[in-house]
Structure P
Amino acid sequence: MFISDAPARRERSVLSLVLRKLEAPVLAVVLGATPPITGLLAGWWGSLPFFSEVWIARFALAGFAAGLLVDAIYLRTCFRRRYALSWVTWLGIFVFYSVGMFGFFMGMPAFHVTLALPAGLVVGGKLAASGCDPERGRRTIRHACAITTAMLAVICSASATIALLSPSTATDLRGMLNLRFEVTTVQIVALILVGGGALLVLQWALTAYIARRTWQAWLEPAGLP
């Protein structure tokens, strides 16, 4: 019996369209937010040991404004040449956001999985723009997955250390999950191992999937980014 692959082709076409629509705004935000956030943090933490609270806020705002100025001068050119940026540059940006999210979400590692989207978009786009052969492309995707997953493993380890050292972790879990029983250390360790392992698998899978699909999407007739 003949089975048409038209539904699969339509699904791939829809996914390609979605990835193309997401690519520009997602990477524009990633690139554009980096200088202001860096300036804000530099102004805040750089002035913290030396000035009063009022001046710390002013330095932070000045750093944020300096970052916006950098965007005004360089963002358009940087975005237009985004796939000419080196792998090291993109890795630095990825580490920057990983550390930033760790602090912003107070050590909760679940949100770091969202970084698979920009990571996959960058990897797939760079592969398409460089015109590399399939074997090298698959090897590059595996390396990218290893890096993103390793970074998440570091984040999970730091989060687990904080959770195990904090005396309020059991109480916090009871309140957050509305549990009616006492949470033991063994249960906390089990949650860390199972939850952390699931996050690592998900991070690898999402990075690989988005990178492959983005690579394929940009090689379709609509053209390269």
Structure Q
Amino acid sequence: MENLVDLDFARSILPELLVAAGNTVVITLVGFSIALVLGLLLAMLRRSRLAVFSWPATVVIEFIRSTPLLIQLYFLFYVMPEFGLTMSAWSAGIAGIALHYACYVAEVYRAGLDGVPRGQWEACKALSMSPWHAYRRVILPQAVRPIIPALGNYFVAMFKDTPVLSAITVVELMLQAKNIGSRSFRYLEPITMAGLFFLIISIVVALLVRSLEHQLQLPSIKTRELR
């Protein structure tokens, strides 16, 4: 039992794992930022009354959601070069995970938009607001507030899905831990430390999302919760 955990070895590999953890966080932040924007666009297209917009958006969303992320990554990194589109592992990884989660985020946005009372849309039309201004100033602020928890859940889910990117040679936290284990023949310390990194960062993100959710609550809801 004394030799089960080598603290000196754990300290020696900490810098490598910290760098890999930083890569994982960067991939998640960039990928989720793209997913938020692309997901909103897909949600708006799917809600369009014009079939030329709604049907393609629906097909893309359902196709992406119905196929594994790993297959999508393989397709982007290994298959697309045969059609003339070559991407680095990082680019393919971020593009793949962003597109995959954009389709889930799109459904969350759609639920939020559908939850906005019809009277709000009619009021915007009565005020002769353009669709862009109606969405930006009236509809989206009301639609986003209740879906913050769901978006936060998908952010954490994307963070925990980054190990899948190792399949296309993206050196994220888990792949780095595996590489350390392969060269040292010690897997306990790197894998355990990687798991702790995932746990700590996920908890911190969950707390931040909870704080953001509370800050965006309407004053009446905050007052009711304090009672």
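Starting from the value 63, 52, 28: which structure in P, Q was Cα extents along the principal axes in Å calculated from?
That value comes from structure P.
Compute distance in nm of label points 7 Å out along Cα→Cβ at positions 43 and 187 for each of P, Q and report the one that scores greatest.
Comparing P, Q, the top value of distance in nm of label points 7 Å out along Cα→Cβ at positions 43 and 187 belongs to P.
Hey, helix-only ellipticity at 222 nm (-39500 (n - 2.57) for each DSSP H run of 4 or more, over all residues; to 500) derived from one of P, Q reads -24000; which structure?
Label of the originating structure: Q.
Matching task: 3.1 is the computed value of distance in nm of label points 7 Å out along Cα→Cβ at positions 83 and 163. Pick the structure from P, Q.
The structure behind it is Q.
Between P, Q, which one scores greatest on distance in nm of label points 7 Å out along Cα→Cβ at positions 27 and 51?
Q
Name the one structure among P, Q that distance in nm of label points 7 Å out along Cα→Cβ at positions 59 and 147 of 2.3 was derived from.
Source structure: Q.
Since every read-out is calculated from the coordinates, none of them should be taken as a lab result. It should be emphasised that the depicted structure is a prediction, and the values quoted were computed from it without experimental measurement. Cβ atoms are built from the backbone, for glycine too; each structure is taken alone.
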